[in-house]
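Scrolling down, you'll hit the structures one after another.
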Structure 1
Amino acid sequence: MKGQLIRMQYVAQKDGYSAQYPGSNFEIIFEDESKVGRIWIARLPDSIHLVDIAILPQAQHSGIGTKLICELQREAETAKKPICLSVFRFNEGSVRFHQRLGFAVVREDEIQLHLEWNPRSPISKDLKQP
C-alpha cells in the first residue's frame with residue numbers, strides 16, 4: 001500500500017510539472033553508479049526555471065547540489081537569463097542553500113518564497129563557483 005501511495009504521488013507530481021512547464025524535463029542524478037537524486041529544469045524563453053531538485057539524504061552535504069546549481073548558473077550566464085525557483089518557506093535548509101549560491105527572494109506568499117538568481121546581479125559576479 002505504501003508503494004502504491006508513493007507511485008501515485010510521483011505520477012501526480014510528474015504530471016503537474018509537465019502541465020505547468022510543457023517541454024521541460026528531468027534528469028536523474030548519479031554519483032558513481034548510484035542514483036542519488038533528480039533535477040527538473042524548464043528552459044523558458046525569458047528564464048530558466050529550476051522546477052525541482054531532490055537529493056537523497058545520504059548524498060546531501062556532499063557538494064552535489066552546489067555543483068549542479070553552479071553548472072546551471074554558468075548556463076544562465078551564457079544565455080543571459082535569470083534562474084527562478086520556488087521554495088516552501090518553512091524549508092529553511094533549502095532557503096539557506098539557495099541564498100548561499102546567490103539567490104534572492106523576489107516575492108513571497110503564505111506557502112512559498114520565490115527566489116531568483118540573475119547573471120547581471122553584482123552578487124553573482126562575486127560567487128566562487130567550483
Structure 2
Amino acid sequence: MRAEIAEIYTGVVLDGPEMPKAGTRELGPPGGIFLVGFGVGGTAACGGGVKDFGNGTCEIKRMYVVPEARNAGRGRELLEALEDAARQLGYKRARLDTGPRQERSERMYRAAGYEPIGNFNSNPIASFFGEKSL
C-alpha cells in the first residue's frame with residue numbers, strides 16, 4: 001500500500017508529520033482494530049483499520065486491496081467488515097477519506113452510504129471526506 005500511495009501521490013509519506021496518524025497505537029486496542037483478509041493460498045489480499053475519533057465516531061484508515069484481488073468485491077467486503085468491527089467497538093458513526101486519484105474508492109464509499117462532509121482530519125492529499133451512521 002505504501003509503495004502504491006507513493007507512486008500515485010509523488011512525495012507523500014504516509015507517516016509524515018503532515019499526515020493523519022494511523023499506526024499501531026491508533027489502529028489497536030482498546031479503541032481500534034486492524035483487519036486482514038486472506039485470499040487463495042493464504043496470502044493477504046486486503047486490510048484496513050478502525051481508529052477512535054472520539055464522541056462515538058471512528059475513522060476507517062489504511063484500506064487496501066492488492067491489485068490481483070481487485071474488481072471482485074473485496075473492497076466492499078473489507079469496508080463492511082470494518083463497519084461491523086466498528087459497531088462491535090461501540091461506534092455510532094464512521095468517517096473516512098480518499099484522494100483525487102482514487103476515484104474508484106470514492107465511488108465505492110459513496111455507494112456504501114458515505115455522505116460528503118468537510119475536511120475532518122486535515123489530510124493534505126484527500127479530496128473526499130465522508131461520514132456514515134452505523
To test your reading of the models, identify which of 1, 2 gives 1.7 for distance in nm of label points 7 Å out along Cα→Cβ at positions 53 and 85 when calculated.
2
One of 1, 2 was used to calculate helix-only ellipticity at 222 nm (-39500 (n - 2.57) for each DSSP H run of 4 or more, over all residues; to 500), yielding -7000; that structure is 2
Assign the value 2.0, calculated as distance in nm of label points 7 Å out along Cα→Cβ at positions 5 and 117, to the correct structure from 1, 2.
2
The highest value of mean count of other Cβ atoms within 10 Å over residues 21-28 among the shown structures 1, 2 is in 2
Thinking only about relative contact order in percent (Cα under 8 Å, 6 or more apart), which of 1, 2 has the largest value?
2
One of 1, 2 was used to compute percent of Cα pairs over 25 Å apart, and the answer was 19. Which one was it?
2
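Computed from the coordinates by the stated procedures, all read-outs in this text should not be read as laboratory data. The structure displayed is predicted, hence computed values, not measured ones. Cβ atoms are built from the backbone, for glycine too; each structure is taken alone.
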